[in-house]
Each structure stands twice: as structure tokens, then as C-alpha cells.
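Student: The structures considered in this document are given below.
Taken together, the values in this text are just the output of simple stated rules run on the coordinates, not laboratory data. Keep in mind it's a predicted model, so treat the numbers as computed, not measured.
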Structure I
Amino acid sequence: MSFMKSEIQRLFHLFGFELSRYPRKATLPRRDFHFLQLLKKFEIDLVLDVGAANDGYADWLRTLGYNKRIISFEPLQVSFDKLAVKTDGDELWNAVHVALGEKDESALIHVAGNLDSSSILPMLSAHELAAPHTVVTHHETIKKIKLDNFEHPWLLNSKSLFLKMDVQGYEKQVLEGATHLLDKIEGIQLEMSMIPLYEGQLLFVDMMSFVKSIGFEIYYIRPGFTDKEGRMLQCDGIFFKR
């Protein structure tokens, strides 16, 4: 310890304080760092967080260092109430109590025991067997709108959008309701299933083809939900404009 540091330490001790090294900011995992770099590369100024739940995704974005605007969409009342409390402390983060889809209407959502697995589509037995805690417990009537019909000043002023979807098999319908916004959407993140988990959902290969057909290419795949034997049943695909 240098003489100067010793003297400063002694001075702190006189007043009952301890001087210690401030820890450096933890290094981001490589995949998180790369994702943040992609958001910067494509100049993403607004993230549309569809199927927000409580919202771990927006919290993760803030941890990464993404400091721009986020709009979170969540249809379940209990999850939205918790989400609204969190957004109160962030002036660049808004919460909207609505589901997104292919048209404007009331819809019935199947509410899962863990809430996160809730979907407008009926849950299949393969999902229930892999995760018994996700079995549907009740239903709620919710409001559903097309993203194209959603009005918000942030959306109007944004130049480069990132659309994240965690909607349990309803991803294609969300994209079908956002055709007018596709010119502004630079990136997409969505869940893709290897086997049918929800009635009527697109599976991995067909979803990859559909997203490619609207002008996006795969940049990264994140492993997701697995069964008890270790088979991956879902993953997240991250796509950007070609």
C-alpha cells in the first residue's frame, strides 16, 4: 500500500469508515454482449415487448445496458398489475394491458398454472406432460388488437423497432397484425417449438420459413424449454433484416 493510500485509509478510519476497492462492473456473457451489439448495429430505438409477463425481459435489457424506449404488452390482469408497478420507475418504459394478434377483438386466453405458459391457443398434452405445473387452471376474456392499429407517440417517432414475442404459439398471428409496421421493424425475437405444444401453432421449420418470407434472416438461436429427458422443446430465434 502506498504512503498516500495509507494516509487516506487512516483518515477514513478516524471517522469510522473503511476504504476499499470498488468492484468492476461484471462482464456480460458473450451471447448477451453480442445481442447488445446487434441492437446498436441496427440502431434499435424502441423494443416492443409482446407477452411481457412480469417483466423479466425488459429487466434483462436494462441489465445489458439498453437505455432506450420499451413498450411492454401483457393481457393477463395479475401479470399486468405487477408489470405496471415496475414501469412506474422508468420513464422510458410503458406497459399496455392488451394482447396482440391478427385482428381487433375480444379473445379467451387459457391461463396456465405458472402464468408464463398462458396462451390464446389451447395447450396440448405434450406441454402438460413435460411441465405439469403449467396445466391450464382457468380462462380470462382479454382485449386483442393488431399492432398496426396500436397508437402511441413512441411508435410514431421510432425509426428502428425490435419486436420480441413470447406468446406461446401465437407468433404468426402477431406478425400478421403488423404488416404495415414491417418497414420499421429491423429485428425480431420469437419462440419456436420443435413439437406441437399448442393447438394450431407453427413449428420450428415452418416458422423459420415464414420469418424468412417477410424479409428476415436468423442471427442467433437461444435454447429454451426442455422436457425431463433433456430434449429441447422450444428455443428463441433472433432475426434481423437481410
Structure II
Amino acid sequence: MDDTVWLLAVLFLAVATLYSSVGHAGASGYIAMMALVGFAPEQVRPTALALNILVGGIGLLRFWRAGHVHWRSVLPFVLASAPAAYFAARHTLPREAYEAVLGVILLVAAAGVFRSAREAAQSDASLPPRPIPWPPALAAGGVIGVLSGLTGTGGAIFLTPLLLLMRWAPTREASGISVAFVWINSVLALAGLWQATGTLPAALPVWLGAVAAGALLGTQLGLRWLPVRGLRYALTAVLAVAAGKLLFA
């Protein structure tokens, strides 16, 4: 194996650690790292989704065991997003225009989450328990599913800030909802992509080991070690990285 394989393993470990701490699986970060080293374009999306499935699965198990995954809250988003991700993954569109738009959206979301970080603990404590409204959740899930399929991401970079900014869930519950959402979306998106085209690199087992270690460390940070304010600052960093990838890659 050449140096690029091990360099990507280290980069993927760092991405998985940061992203999994906030209930994400890291696809946008993996894509950015592969773009930096000139990875083969036809392998980028399937590789990112395969890594996403493993990291998302570890995160889902750990957040669920900690009591932060409520399937009734996940359901309306997934019902619309899963079929949308499956069919959107079978298509390739000119990316420059929508990547610019998505990059700006993520920067705005990052600014909003950053501004809310200072009052995060008080905001979570005062958040009244109420069900997520189905019509807007279905609409949001459908849009995020399309974006997930087209870009090869799991969609959590869009869902988590939406949950927080709409005050539909406190911080750790938003992470739990997002990690369940991203795992289901990634499985369906990879299935749809495989029906169209897709190949996986021989180095994938090495990278799977790296992201598994990152996911175990990151979920421990998110569940036990980081305070709520720290989680929102970490989410700000994740959104900024994803926006930078879309705008400047």
C-alpha cells in the first residue's frame, strides 16, 4: 500500500472522531479528504457511503443505548428521505451551482449554531417536550434525502442544525436523531448508487478500521466528555468544514 492509503487513514480517523461526536458519520469530510489527494472520482461516493455506514452504525448503537435515539422523532424524516436518497443517488448532476448554494446554507447554519452555543445548556433545559410536526418534517426529509443521494453524504449536516434552530430537539437528542437518519440514508444511497455504478477500492478495509476507531472515540466525546456548549462548537466546526469543501474543493 502506498503512502496515500495511510495518509487517508489518518485523515479519516480525524474526520470520524470529530463528526461522530455530534451524531454525524463524516461523509462530507471523507469526500473532502479524497478530493485533496486526487482520489478517483468514480470511487468517491461509494467509498464515503461505505465509511458512513460503519461510523453511523457505531454512533447509532451508542446513542441508542444512551437513550438519545427516539424512533418516533426519526420516522417522519426517514419516510421521505430514504426513497429520495435511493433514487437521487442513481443520478449525477453538474455540481458547481448547487454546491455553491449548499455551501452558503451550511455557513449560515454554522453561524446560527455558533451563536446559540453560549446559551446551549439553558436552551436545552428550557426546551418544552413536544412532538416534531409531521408535514414540515416530511418536507425537510425529502429535500435532505435528495441532497444526500446527489452528494454522497448522509444528510446529518443538514438535519442537525435544522433540529436545533427549529428547537425540535435538545442537543444530544438532535445528535441521536441525526445518527439514525444518516445510517438509514447511507444504506439506501449506497444501494441506489450500486444499481447505477460504483466501485470500492482495495484499501477500504484499512480505512474502515480507522473510522471505526474514530467513531468509538468521537461518540465517547459526544456522550460523556463534551458539555452541551462544546458539542455545539464541535458542530459549528463540522458545518464549516463541510461548507469549505463545497465552496472551495
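Student: Which structure, out of I, II, was semi-axes √(5λ) of the Cα gyration tensor in Å, for residues 107-210 alone derived from, given a value of 27, 17, 11?
Tutor: Going through each structure in turn, the value belongs to I.
Student: Same structure again: If relative contact order in percent (Cα under 8 Å, 6 or more apart) is computed to be 16, which of I, II is the source?
Tutor: Attributed to the structure labelled I.
Student: Who wins on Rg/Rh (Cα atoms, Kirkwood Rh) among I, II, i.e. which is largest?
Tutor: Max of Rg/Rh (Cα atoms, Kirkwood Rh): I.
Student: Which of I, II yields 12, 35, 40, 11, 1 for P(r) over Cα pairs in 10 Å bins from 0, in percent, for residues 51-162 alone, as computed?
Tutor: Here the read-out was taken from II.
Student: Sticking with this one: One of I, II was used to compute helix-only ellipticity at 222 nm (-39500 (n - 2.57) for each DSSP H run of 4 or more, over all residues; to 500), and the result was -26000. Which label is that?
Tutor: Clearly, the read-out refers to II.
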